[in-house]
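Listed after this line are the structures, all set down as structure tokens.
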Structure 1
Amino acid sequence: MALMIAAERSGAGKTTVTLALLSFLAQHSDRVQSFKVGPDYIDPLFHTAITGRACRNLDPVLTSPTYVQQCWARHCQSADYALVEGVMGVI
């Protein structure tokens, strides 16, 4: 199952909702993969602490659309749940 948390601006509560969902999912499965969109260094550390798996970045501006597709496919293979914390314009 894949979920995305996004909002139109910073400060809307994306990280709070994401961390709560990651915590809930991690209590029910040890195979939860998180992803982050955007140049953020702190939130991915929180994701990793909760899930026990490295948070991956899916930002097509910082990387490339091809990298985003390959990263998603590679890291979702071994996950029961995937959760993306996005930003405005992620879709």
Structure 2
Amino acid sequence: MNLDQKIYKKLLEVPKGQITTYGELAKAVGLKNGQRIVGKIMNKNPYPVIVPCHRVVMSTGKIGGYAYGEQIKINLLNDEGIQIKNGKITDLKNRIYRF
């Protein structure tokens, strides 16, 4: 299994209505300081929504990028009950999934 597959498989653990950060996902697959690598892998996700890369956000609560546009990411997160104001998740601490 290559790194992309490991990351996508780990991301499948994050349930609807919760999020993780690029850094937490990197740590979960054994990458130290691998948040940028995770971001690049999320950007080329061949199975968006199925492999829910929209659930990966920045550690500050900012939603971060999305290959299909930030508004689509916001809509997907809102559909899962995650509230966003000014580009940030409002209840980040209650929404973080811990691996």
Structure 3
Amino acid sequence: MKIMISQPMRGKTEKEIKDEREQLINKLQEEGHEVLETVFNDFDCYASPIAYLARSIEYLDKADAVIFMPGWNEARGCRIEYQIACEYGKFIKIL
């Protein structure tokens, strides 16, 4: 199964984001899932949140399921991803 992780990122460093994801990614891969990488390193520091979200939605299209990390409901982008996942029938798991 291809899985996307929706994670709040505002105010976090790239290291904090990756550290939060690492344990979950390892567990999912051990279970035989493919985790879609949605921490995009090719954006410059001036990329808008909408541009980042647009790329994330492209990956949501490829995902069979979406896992929402703690705090997702307080993050605008995660809430938008959740709405899209619901509307398009993606399997959803909330941590």
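Values quoted throughout were computed directly from the atomic coordinates according to the rules given, and no laboratory measurement underlies them. Only a predicted model underlies this, so the values are computations on that prediction, with no experimental measurement involved. Cβ atoms are built from the backbone, for glycine too; each structure is taken alone.
Source structure of the calculated read-out (distance in nm of label points 7 Å out along Cα→Cβ at positions 10 and 66, 3.2) within 1, 2, 3: 1. If helix-only ellipticity at 222 nm (-39500 (n - 2.57) for each DSSP H run of 4 or more, over all residues; to 500) computes to -12500, which of 1, 2, 3 did it come from? Only structure 1 yields this read-out. Quick check on the output: 2.9 is distance in nm of label points 7 Å out along Cα→Cβ at positions 2 and 18, derived from one of 1, 2, 3. Which one produced it? Derived from the structure labelled 2.
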